[in-house]
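Before anything else, here is the set of structures, which you'll find just below.
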Structure I
Amino acid sequence: MRADKQKVGRLLKIARGQLDGILKMIDEDAYCMDVSNQLMATESILRKANREVVRAHMAGCLLEAAQSGNAEEKLDELMGIIEKMEK
């Protein structure tokens, strides 16, 4: 993985902490909209971490493949991820 491991790791640790908090909220019968807001905040952090991983892939693997004339497979992989991200 070429992404900034510290940055991605920090984001994932934040998301994990938020998930732990959400589980506690559920155990404590927190207000549904508060739980939903925390879920959306966690999703946002996970999307941010994923964007960092994809960006690093584009700047590294995809760029190298393009320079060597073998970009088609990497472009197909990238398009597959983009399609999943849109769902």
Structure II
Amino acid sequence: MHQYFFSQLALRQIKKLSPLVQKRIIKKLDWYCQQKDPLRFASSLVDSRLGSFRFRVGDYRIVFDIEKSGNIMVLVVGHCRNIYKKI
């Protein structure tokens, strides 16, 4: 089973979202981490300045990297229309 951790930026971003969206994102991250291969549900990002992979949770995106230990480091969380403008 994998674990996930939030960067300081991602933690600030998720706290700005509504409680309903926060709960939905956390629940989905928990589900991804329980899977044998969570990258099966992820998409690779072409421009790696923001991160290497992303999960889709409705209209929201979770950009993350995989650490050597196999843990997921969440780098950025946000709405799909704004998330890629952070570069």
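Every number in this text was worked out from the coordinates using simple rules, so none of it is lab data. Here the structure is a predicted model, which means the values were calculated and not measured. Cβ atoms are built from the backbone, for glycine too; each structure is taken alone.
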Re relative contact order in percent (Cα under 8 Å, 6 or more apart): value 33 computed from one entry in I, II; matching entry is structure II
With Cα extents along the principal axes in Å derived from the coordinates and found to be 56, 28, 13, which of I, II does the value describe? I
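For distance in nm of label points 7 Å out along Cα→Cβ at positions 10 and 26, which structure out of I, II has the highest calculated value?
I
Using the calculated result -9000 for helix-only ellipticity at 222 nm (-39500 (n - 2.57) for each DSSP H run of 4 or more, over all residues; to 500), pick out the matching structure from I, II.
Details: I: -27500; II: -9000.
So the calculation was done on II.
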